[in-house]
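Scrolling down, you'll hit the structures one after another.
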Structure P
Amino acid sequence: MRILVVNPNTTASMTANIGVCARAAASVGTEIVVRNPATGPVSIEGHYDEALCTPGLLEEIRRGEDEGVDGFVIACFDDPAIGACRELATGPVFGIAEAAMIATSFSVVTTLQRSVPIIEDLVVRYGFERRCRGVRAVDLPVLALEEEPQARSRILAEIRRAISEDRCEAVVLGCAGMADLTRWLAQEAGIPVIDGVVAGVRMVEALAGAGLRTSKRGAYQSPRPKRVIRRRAP
């Protein structure tokens, strides 16, 4: 089985970190291919960045389809362009937000405050509003997760506040850039800490292993061929 994990931003160091975590989670015999687009934003922190990353992300999905991969994980917690990805894909496609929201009660700890309403919308879209106790931000830009020495301690402090104030039973990490901190955070916090990269890989493995594919009968029908007009700005 081959699974393509796409980091929709263009930061290669984050892609490499995601790859380490994804490969560690995969079953024996599963090949994990990890890529990021050649063009697009260096991080995704809002609706505008999501729009900018979409062409490159879709190009990677097309490439994976041409290579015959068995399934896809979109390694950004905004689950950008997930519907368009499923239209292009034959195998199962999971965004890491949807994959991670698996606990009976959970709080999400993410990077910037501006991401909170986006994630709250995702919680409602996926039907998990009764399980989600809250969405919290540590007020760190995505790229600061690699650069800020105090990043892990700030994330842990917010997790502890979520346990105390939200009374959650688990915490979901709201950024793929936090994936390498999962085990340490769980040990320090004393509750399950869920990373969507790991959850996404395992879910795609399970669905693809069961022979399930993306349905092409309704919303995720393959795109109809049509001309795309491209004009240079005057």
Structure Q
Amino acid sequence: MIIKQRCVDIESPTGLMRVYIYEPAQEGVYPGLIFYSEIFQRTEPISRAAAVMAGHGFVVLVPEVFHELNPIGTVLGYDDVGKDKGNSDKFIKLLEHHDSDTAAMLDYLSSQANYSGKAGAMGVCIGGHLAFRAALSSKILAASCLYPTDLHSDTLPSLGANTLARAGEVSGELMLVFGRQDPHVPVEGRQKIYAELSQKEVNFSWSEFNAQHAFMRDEGERYDPELAQLVYRMSVDLFRRTLN
């Protein structure tokens, strides 16, 4: 499916948020996806990932996840300077401010003529956490959470209970994908997440692969093209089943 791209600045309670939109060029009505990036914001690999999903028939919104903390249009590099800045940002921004960002994007989607009224969430790294977090809203019917960080460790700032402790509020379906060689989510952390989801009877699927952190990112030595294609397919299948 041919797609088109544009961007829009959406008002949120914590300031103006740049959102990049990838959507089918053909007229029609399509489900919405909020695609949450890594700490580096909308890099070229994130842009290509969003385009892949849009090409399967979704209106994909990619927010600048730390818009309050950076000038509009900021993209951090995949280097030590970018990593340090992104990690600093993630420990400053409250989870509740990510919640209000999600609500603002859902409101925006509802105003679009090509939106079907059904929405999902997807993300990588901290974005996987934010996709899980978005699913606390009943408006998010499914979430693809790819190697989500900080779920098990309760390290992100919040005014209330952490995301994993609120897992019982998820009414949609979760898909969680991890790499066994990911140092950011070690086996003990994965076991904690699995146990919490099981104990709270969340509707979820679980996959672990022999892969490193960021194996979906099509830059760098950790990229696994075959696994990436498989996980894209799994995500598309999840959203077609739950959003169509």
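Where a number appears in this text, it was derived from the coordinates with a stated rule and is not lab data. If you're wondering where the values come from, they're calculated on a predicted model, not measured in any experiment. Cβ atoms are built from the backbone, for glycine too; each structure is taken alone.
With mean count of other Cβ atoms within 10 Å over residues 75-82 computed over the structures P, Q, the top value is the one for P, the highest of the group.
Computing volume of the Cα convex hull per residue in Å³ across structures P, Q gives 136 for structure P.
Assuming 5.3 is distance in nm of label points 7 Å out along Cα→Cβ at positions 11 and 187 as calculated from a single structure, say which of P, Q it is.
Of the structures listed, the value fits Q.
P, Q: which one has relative contact order in percent (Cα under 8 Å, 6 or more apart), as calculated, at 23? Label of the source structure: P.
Suppose Rg and Dmax of the Cα atoms in Å, for residues 139-178 alone works out to 10.8, 31; of P, Q, which structure was it derived from? Display every interim value, and only then the final one.
Numbers: P: 10.8, 31; Q: 10.9, 28.
The correct label is P.
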